[in-house]
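Below you'll find the structures, each written out as structure tokens.
Nothing in this text is a laboratory measurement; each read-out follows from the coordinates by a stated rule. Remember, predicted model here, so these are calculated numbers, not experimental data. Cβ atoms are built from the backbone, for glycine too; each structure is taken alone.
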Structure 1
Amino acid sequence: MSGGMLYGGDEIGALVFDPGHHSLRVGYAQEDTPKAEIPAIVGVAPEEPKLEPEAKPDESNVSSNAPSHKYYIDTTYLYTPRPNMEIHSYMKDGMIEDWDLFEKIMDYSYSKVIQSESQYHPVLFSESPWNQRHRREKLTEIMFEKYKVPAFFLVKNAALAAFANGRATALVIDSGATHTTAVPVLDGYVITNAVVKSPLGGELLVHRAREMLENMGIDLTPTSLIASKEVIREKDKPKFTMKKLQFQPTNSWMTYMIKRTVQDFQQTVLQVSENPYDERAASNIPAVHYEFPTGYHQDFGPERFKLAEGLFDHAMLGAGYIAATSAGMCDVDIRPALYSSVVLTGGNSLLQGFSDRLSRDLSSRTPGSMRLKMIAANGTVERRFGAWVGGSILASIGTFQQMWVSMQEYQEVGKAQIDRKCP
């Protein structure tokens with residue numbers, strides 16, 4: 001009996017995991033959106049010592065000398081200030097770095113999000129185009145050994161984003177939290193030696209926006225530290241009461257929460273101008289009003305364009321430049337196919353005006369003989385979760401069912417099988 005028959009059909013839902021620097025997207029294949037988006041960080045705090053008069057000697061003395069930690073996952077738990085809670089990310093440079101924290105997130109996904117045992121669901125994971133072999137094997141090992149999944153598969157996230165937009169061949173521009181990449185995909189496979197990566201991403205915008213707001217003297221106290229606030233006139237000093245805490249939140253927690261505040265500002269206010277930033281032109285465009293958690297509010301005009309320009313203004317790192325460079329590194333024969341389906345994905349691509357500007361920048365660099373076509377899904381879900389949506393489609397296609405690496409294959413051949421079956 002072929003492995004495909006086991007997982008095909010509707011009775012067992014395959015799961016799709018799409019890890020990124022900002023969050024991990026998780027859900028069932030065949031669905032339109034992930035079931036959950038879990039922040040890609042974990043709060044770690046020392047366990048409060050239990051005040052029990054008599055500890056049972058035989059079990060407790062084994063672990064009593066090791067300090068135990070409590071882990072806080074997902075927004076509700078992370079946003080609550082706690083004594084000595086430090087914030088850690090398990091991702092680095094688009095790859096999983098801290099496996100222990102990653103497993104904590106996986107445990108949480110199964111128990112709280114999926115609410116089902118891991119051994120019942122085949123799992124499809126997305127990965128970055130430059131993921132390293134030992135990390136791919138380690139993930140395979142964890143999924144089969146610890147989670148006992150019946151089948152597993154790894155696909156490059158750019159290929160999935162192309163599938164999500166109905167393309168097997170595309171030039172995928174992915175602008176996420178830590179970087180923006182241009183990845184050529186040919187017939188569903190990534191051309192790895194033509195991947196171009198730039199460090200301009202959401203984090204850079206957050207950093208710049210925070211600097212600007214602080215220079216303007218705006219208080220960025222996060223919502224979770226504010227007990228109450230008063231309604232004030234525009235640009236008046238905010239009047240709010242801080243929550244009474246018996247402790248000082250850690251720096252890493254404060255930094256994270258301020259970053260969330262700035263991200264909200266960024267998603268609401270920033271806009272990419274159609275042409276390179278020009279203060280005169282920007283000041284003619286209506287301003288946008290924004291209120292901060294403290295109650296302080298004002299209009300933002302040209303600043304919102306100036307900040308967003310950060311994703312485009314570097315000659316060598318701008319999104320248009322890396323897209324043209326990546327296409328130029330590919331075989332001449334496939335360039336027309338790439339230029340005619342440029343797929344846009346990633347959180348920053350949701351910034352108002354992003355796709356128009358990229359289209360303009362790219363068309364000025366596209367050879368005259370090429371037809372340029374930008375594909376930017378209208379819905380925010382398809383753009384923010386492009387790779388996840390592609391994984392959901394792929395894992396539910398009938399012909400894909402014989403591609404899975406099954407538990408049996410893993411037991412016979414070992415983790416190296418992943419490099420053979422998932423190029």
Structure 2
Amino acid sequence: MDLLDTLTAKGLRREIPTREEALAVLATTDDELLDVVAAASRVRRQWFGRRVKLNYLVNLKSGLCPEDCNYCSQRLGSKAEILKYTWLKPEQAAEAAAAGLAGGAKRVCLVASGRGPTDRDIDRVADTIAAIKDANEAVEVCACLGLLSDNQAERLKAAGADAYNHNLNTSEATYGDITTTHTYADRVDTVTKAHGAGLSACSGLIAGMGESDEDLVDVVFALREIGSDSVPVNFLIPFEGTPLAKEWNLTPQRCLRILAMVRFVCPDVEVRIAGGREVHLRSMQPLGLHIANSIFLGDYLTSEGQAGQTDLDMIADAGFEVEGAGEPTLPRHRSEAGLGGGCGSGGGGCSDAASDVASEDAHACGTGGGCGPCGSHAEAASHENDELRSDLVRVRRRGAGTELAPNA
């Protein structure tokens with residue numbers, strides 16, 4: 001297929017495809033799907049080998065967010081029956097992080113719901129970072145706290161944070177359709193602040209909110225432009241009690257095409273399958289590993305993932321290996337050039353919290369979502385499986401903020 005040959009050649013040269021080529025990936029048919037995955041896999045292997053980076057989420061503060069992001073289970077007015085609690089103590093967060101690190105996670109993503117942190121909140125997070133790094137000096141820590149004010153990114157960097165996550169989520173043209181309490185420009189400003197402070201910029205998207213192919217391509221090109229060296233791809237999980245509860249627009253095939261498009265546009269950048277992979281990729285998750293080089297281990301912010309050991313078995317069975325703490329995430333040409341704030345250079349990080357599937361905070365970290373605009377074929381498939389898919393949305397009842405052991 002000429003398109004895939006062209007995209008593979010460009011990816012191996014770190015050359016960005018055209019918008020038309022990116023759109024064409026999303027327009028491929030199911031009959032062409034394995035060819036699309038194989039082409040994206042060649043690019044992934046060129047820059048990341050067969051390594052899979054594991055990330056682990058710790059939800060420092062859950063629910064009760066004043067923002068109105070339609071996709072988020074923690075939003076203002078949400079009726080989703082999620083866990084709600086205020087700030088974890090540093091020792092509680094460190095204990096939660098230890099569970100993920102014991103399971104092989106290289107990075108810990110510290111997430112808190114809300115519009116953005118106060119200066120006191122920054123102090124809390126600084127204490128938490130210290131507690132985590134005291135126990136494991138090599139761990140990468142990414143913060144995901146919402147919109148940042150002046151000098152807050154610098155304070156997080158000084159406290160030992162390696163990265164900051166703040167997702168753009170969708171295109172600028174449609175951003176106002178999902179959130180009214182802040183703007184797309186506000187999000188770009190926070191990513192810029194984090195990057196400027198020397199933090200690795202982690203910023204991604206949510207697919208499956210009713211956006212068009214053009215919207216998906218727009219946001220991915222925007223993520224390249226703002227210098228995100230880690231791109232979490234969330235697939236919307238339509239939580240009951242949120243405005244997008246009925247948006248079941250995804251198929252596993254659609255999700256794989258979106259991941260492939262992101263990989264072609266961002267050939268040498270960490271691409272993470274984030275919230276919603278269990279719900280939307282389902283039995284095709286291993287194919288996603290041939291495109292993305294990073295996943296979350298175990299549970300998300302407000303929803304349960306598959307068992308952590310199942311994740312590890314899946315990685316091994318698919319012929320991949322877990323990336324070690326001493327291994328750089330990003331290719332040498334990026335880390336040596338200082339791209340992404342030194343992300344992936346061994347101790348510094350890249351990637352970060354896309355978090356939950358539809359539960360991330362509107363501001364804090366991504367959230368989870370679905371898989372892109374749907375078409376009639378996707379819609380028909382989703383309607384046939386509404387009951388099954390609804391059963392797949394499991395609210396988190398274990399780990400941080402509970403008395404039950406975490407799933408790591």
Structure 3
Amino acid sequence: MKNPATLPRRHLLTGSAAALSALGLAAWTRGAHAQTEPAAAAKPLPAYAGWKNPGSLIVHSSSTLETRRGAFGTGVVTPSSQLYIRNNLPAPDAAIVADRDAWSVSIEGVKAPRALTLAELRTLGIETVTTVLQCSGNGRGFFPSKPSGTPWTVGAAGCVVWSGVPLRNVVAALGGLAGGAAYLTGTGGEKLPEGVDPLTVVVERSVPIKALDDAILAWEMNGEPMPLAHGGPLRLIVPGYQGVNNIKYVKRVVFGAEQSQARIMSHGYRMSPPGTKAGPDQPSVWEMTTKSWINGPLPEQGTLKAGLVQVHGVAFGGTRGIKGVDVSVDGGKTWQAAQLIGPDLGRFAWRQFVLPVRLAAGSHALLSRATDTAGNVQPEQREENLGGYNNTSWRDHGVTVVVA
């Protein structure tokens with residue numbers, strides 16, 4: 001089979017719809033790119049993620065697990081055991097992590113293109129970067145229009161420490177870019193269903209070539225070998241970009257003049273206005289922007305005792321650091337500057353914030369509003385779009401608590 005990025009665009013093969021349906025992927029044929037959440041019910045963890053903490057997660061489906069808002073705590077790094085999962089295809093067989101060093105990735109669009117094993121990549125350098133990993137549909141559950149896809153609230157995100165080789169080191173070792181590169185394209189190594197056009201299902205995403213400056217091929221997550229559930233043995237990490245661009249089980253990296261023709265790129269994850277059809281002429285879901293939300297106190301903790309309360313949460317700026325966070329306890333009528341706490345792990349990580357306030361008896365709408373280092377302020381309203389992507393609305397992300 002030819003590599004998906006080089007295949008011409010064509011129609012689905014005979015029987016493709018049935019094959020997609022068998023894998024629970026029929027939404028691709030309708031232009032929807034996230035699985036719809038089943039009826040709310042307690043579900044067991046899928047086998048490949050059975051090591052995670054079930055009490056910290058909401059299981060929407062076998063490929064969509066959300067971190068509970070109350071599980072984030074006040075530490076900067078999200079424990080692997082409670083980090084969300086969003087897979088566009090079923091996870092590969094666990095055999096791929098049995099001999100991690102044998103995994104190989106093809107590097108193309110360089111002067112000396114070749115495949116490199118993970119063992120060879122380890123010799124080219126090591127870099128550690130802490131980034132926010134966030135599904136682009138995080139916050140979709142707040143859209144009144146109820147877009148197709150998992151209705152995430154805040155839990156399709158986490159702050160993760162990655163270790164691996166800088167992709168720029170790999171390019172240098174292979175003679176540099178061949179020229180004319182406008183995009184960096186990563187291809188996942190999931191097994192594709194038979195009987196379908198590979199372009200309709202392959203996880204292959206292109207990002208602007210500027211991302212090469214910070215991208216790494218990561219083999220560790222939070223100090224441990226990359227778990228299968230999160231893309232092990234090797235994952236392409238593109239700091240500051242939405243999660244779908246951070247390719248799991250990366251098997252191929254191409255530097256070229258054009259974006260991938262895969263449907264997940266050409267029609268998936270596009271900022272399409274409501275009532276339209278997604279297409280390559282609409283903005284792609286790439287860099288994250290300024291966002292924050294409150295993780296405590298929360299309504300599920302029950303009625304609070306009147307008096308001093310520590311309002312806390314997280315804030316991040318995509319490719320920029322956070323300058324400050326304001327908190328409102330009266331639904332946005334007035335704001336107070338919160339304190340950034342904990343270590344600053346770099347511009348791609350999130351910051352924890354806290355504001356001590358005294359709350360009297362009654363109902364209180366708690367909101368947070370972040371500002372990044374470039375002066376960009378988190379907006380009050382979401383940008384309405386077909387897929388429910390990129391919701392950064394401070395109004396949507398607030399919580400209401402009752403004090404007695």
Completion exercise
Value 20.8, calculated as mean count of other Cβ atoms within 10 Å over residues 284-291 from one of 1, 2, 3, is from structure 2
Handout entry: Structure responsible for -9000, with helix-only ellipticity at 222 nm (-39500 (n - 2.57) for each DSSP H run of 4 or more, over all residues; to 500) calculated and labels 1, 2, 3 on offer
Key = 1
Completion exercise
Re semi-axes √(5λ) of the Cα gyration tensor in Å: value 36, 35, 16 computed from one entry in 1, 2, 3; matching entry is structure 1
Handout entry: relative contact order in percent (Cα under 8 Å, 6 or more apart) - highest-scoring structure of 1, 2, 3
Key = 2
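If you work out distance in nm of label points 7 Å out along Cα→Cβ at positions 84 and 252 for 1, 2, 3, which one comes out largest?
Top value of distance in nm of label points 7 Å out along Cα→Cβ at positions 84 and 252, among 1, 2, 3, belongs to structure 2.
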